[in-house]
1. Between structures I, II, where is FRET efficiency 1/(1 + (r/R0)^6) of positions 264 and 456 (r between Cβ atoms, R0 = 35 Å, to 0.05) highest?
2. Among I, II, considering only mean count of other Cβ atoms within 10 Å over residues 400-407, which has the greatest calculated value?
3. Determine which structure produced the value 11 for relative contact order in percent (Cα under 8 Å, 6 or more apart), calculated from the coordinates; the candidates are I, II.
4. A value of 27.1 was computed for Kirkwood radius over Cα pairs in Å; which of I, II is the source structure?
5. Check the numbers for mean count of other Cβ atoms within 10 Å over residues 296-303 across I, II and tell me which is largest.
6. With helix-only ellipticity at 222 nm (-39500 (n - 2.57) for each DSSP H run of 4 or more, over all residues; to 500) derived from the coordinates and found to be -17500, which of I, II does the value describe?
7. Hey, P(r) over Cα pairs in 5 Å bins from 0, in percent, for residues 104-191 alone derived from one of I, II reads 3, 12, 21, 25, 18, 12, 7, 3, 1; which structure?
Structure I
Amino acid sequence: MKIALLQLNLTVGDLEGNVELIFDGVSKAAERGAGLCITSELALTGYPPRDLLLNADFVCRCREAVSEISRRMPEGVALLAGGVDLNHEGAGNPLRNAAWLIEHGAVPKVFYKWLLPTYDVFDEQRYFEPAENINFFEFDGVRIGVTICEDVWNDRENHNGRRYGSNPIPQIMEMNPDVLVNLSASPFNIGKQGTREKLLGDIAGKYKVPVFYANQVGGNDDLVFDGRSCAFSAEGKLAARGHGFKEDVVIVESDCSTGRIEEDDFCEEAEAWQAMVLGLRDYLGKTGFSKVVLGLSGGIDSALTAAVAAEALGAENVTGVLMPSPYSSKGSVDDSLDLVKNIGINCTTIPIDKLMGQFEESLADTFAGLPANVTEENIQSRIRGNLVMAISNKMGALLVTTGNKSELAVGYCTIYGDMAGGLAVISDLYKTLVFRVCRWLNEQGKGEVIPVAIIDKPPSAELRPDQKDEDSLPPYDVLDRIIELRVEGHKAESEIIAETGFDTETVQHVLRLIRISEFKRKQAAPGLKITSRAFGTGWRMPIACRFTG
């Protein structure tokens, strides 16, 4: 029997659209002789549906969609579709995370997810009750064990980060299945596919059973899904892998004797680039925007953001705004214009020196006798924020912010100024990774995308004469390592000092900045998740906090 992995770009809440995407995938798979089609987790609702699941009408319509699919299914083909079901037991949470087995004319069968994650971006115990029965069925002479996403991530021997007391895999294997399938909605982060393939391959080899993994693709809010649906033979060898970052229908024989393995680029720079392009394109498309506006400073962050936008939407749909002040160097203006020429976006220039003068005049009496400080720097940023927001409103274009993870972590950004906008495209890229992605982009055979002068010059906000980022912050390689160990590694101050050898004062300074900047991040635009822990859905730190360890 041929099994089809339907790797689809689904939209949260678009029940009709998701049903049509699923049917299109089933039709393509049936034409190629597939007997069983498998979607990703919660494919009918789109993932993650979050508090839409608290809406009784939404849940009812999701279950009605299962009946509609059953009526339209072609003869001889079965579909395992991710969806939602009521908890008919009464006790516990009202819903279950379901995999519906749908055939033409047959009463749908349903299987439920065992392991419900509550870490990082996940909060499934808010809505769902876990499974109680073994998920198993037989179709066309093939015995099939069913798992949903997290169910395969707790195998005791193969995954060191075991979070649960139970493991559904051994119990399913007692039924002696011919194949094990997994409906997944696994968000992207750099390097994750290697972890997935090691896990799935180990399970296949350990239990001597082919494993089939169907993953979602596309962007939904801050999350990006990279697809890369795959299959492993009973020997634990990779037998098939779908495209990364685009839709696909992957057909594999149930014994994994045939299947295609798509080429992929797993370097960090390529993965980050593809995730940002897909995430921005889908964020706009799924929220009703078609154009983008952003401020261009002559710096590397706005340059990379503009390049991502041009790739995602087409250069004709991107407008860069230059807003030079008396402190803006001629080089920065020229570098911005070179970038505009290289990527072909629209551009407008609005000097802010007169506006700065008007603010100074208006505040003169109130500020009399007080020295100039960061207040005046923030006013410049907020003037620019007002201008690009006005252009966004007038043009109906989404304003995207240009700050990186390093700046967001330590508050080196201005709330209501350069933080203004609807999506933070590079907010999960450390500054050092921003430089690496720009260099990688220039090496892809398309000529110079990011002007070399932008890459080579020392980073500066240019809000006062001769300002450099390192006037206020440690060198970015030091800063980024401290942030990474704290945010992604959850390391304590003493552990960071011991691991890096950095001086205590520097580490304490950075950790203090991270702690006191939480109020800014709570008001920041949503940012695309690229690393294992982003400042977004999965970051839940208190603002009023006195712990300093």
Structure II
Amino acid sequence: MDFKEHIIEKIVKLTELERETVENSIEVPPEEKMGDLAFPCFPLAKVMRKAPPVIAQELAERLSDDDMIDKVQPVGGYVNFFFNREKFISETVKEIEKAPEKWGMSNEGEGKTVLCEYSSPNIAKPFHIGHLFSTAVGNSLARIYKHLGYKVHSLNHLGDWGTQFGKLISAYKRWGDREVIEKDPINELLKIYVKFHDEAETHPELEDEARGYFKKLEDGDEETTALWKYFRDISLVEFKRVYDMLGVEFDSYNGEAFYSDKMDEVVNILRDKGLLTESDGAQVVDLCELNIPPCIILKSDGATIYATRDIAAALYRHRTYDFYKNIYVVGIPQALHFKQIFTVMKKAGWEWADGCEHVGFGLVKLPGKNMSTRHGDVVFLEDVLNESIEKTKEIIISNGSAVDDADDAAKKIGIGAILYTFLKNGREKDIVFSWESMLDFDGESAPYCQYGYARGRSILRRAEGIDFKNADFSKTVSDEEYSLVKQLSGFADAVKTAADKNEPFYINRYVTNLTKAFNKFYNTNPILKDDVDEETKKARLALVSVTTEVIKSALYLLGIETVESM
């Protein structure tokens, strides 16, 4: 039984207001002592020609006779509702117990497909800490949408095409050593790429050479194509090792190169629809009536650019997946680019373009400067993950933690700490990378939530043999127990909000608050002590059991794993 839905239905029936009006008006009071839900009577003032406090008094009297509601209290122009604690706790816990893994799920996405493009590193360049922002947000969103019943496809739109490959081929042919590169592919390819840019500053003719090599690549030249494929293959091996560490999987690695033979059709469609105009020799779509800069489709030399490829990719995805949403988890600096291509697609008459969304995120900065692969100023993500794992293992050993597998626990806790850091604030906020803040395990952090879970599992192991099914929840109506169950009941709302706003932060905040409520509960309500009567013990164990399940589910939606002991 959904208590909120029950109250909404009663208000609708008594007031004859539209359900949507009541649903949008009902709110959670700022303090628990003011009740569990509140309904403002101001929308009824004009209709009933009465002052809101008078309406609140009348409604309170008519709504008070209900076994699901303990008390209805008029306060000013509001009607405050206090749930029947025993009934609320009992129904919530029993509902979770039926299928813990399905708690917070819904069928809103049934029959709908969501595409989630994220991570998208550049081939032959380091998988650096900046890529984690897109990877963490995208992976979390993919899991959130799946939780809501959508069919989700995770797409890794690799940066595997463009003039930079002409530069890399030029660098490789001049300074590359295959045997050396095989030992440490990304680092060695980065070295020669950086060397190319250093040399090009004094020998600008190298830029012309690089453009020539990319032209050969576009024309399908056998040697340059073989080199490009070699760079791509060895890069993917390196990338997938990091993805495995993060528990991230993709359904497609189709990068920019995949769409290189699909762009002519886009150009022809836009030309046939009369959307292309000439501007300084280039072919563009004029968007001035929308106060947007023109979108270049063909450069003056006839070459295509990112916009052409992205439009071709969107058209391919529409035909292949018939998506409901096509989400691009790409940095905020690309906001104008996406605004342009979405507008071009709409001008082309493609109504499905309304389902395309840019989900932007902030920058990851080194203290005092931005990262640049061109000059080699990067922090490798794999180094960060390994360093975090090492530091976590040191903490586990120094604390004498009773874990079965210190290496496994260190991996889950160390990587979880980093993911939590990237998802703890709104995604548009910049992150200044520092080891100190990244590996701070105190306070609000993944280890804090993981410890809450592990503490709960430890309690349940010590209670092995006690059957707490069908517990009597009249024994668990204290403020701490009630607050905990209210947090449990809010999981579905947190998941829905996270999806509606494309913000994993709401799950992060939810699981942190749930863990806080759990800590307060078990610190103030003894569970296995001898002086606790058997029925109270069973009811509290039931609370521990469902709470650990929900903490685990919430952390999973963030890409964070749990450990059984810490």
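Here, each number is a calculation from the coordinates, and none is a lab measurement. For clarity, every value in this text was computed on a predicted model and none was experimentally measured. Cβ atoms are built from the backbone, for glycine too; each structure is taken alone.
1. I
2. I
3. Source structure: I.
4. Comparing all candidates, it corresponds to II.
5. When mean count of other Cβ atoms within 10 Å over residues 296-303 is computed for each of I, II, structure I gives the biggest number.
6. II
7. I
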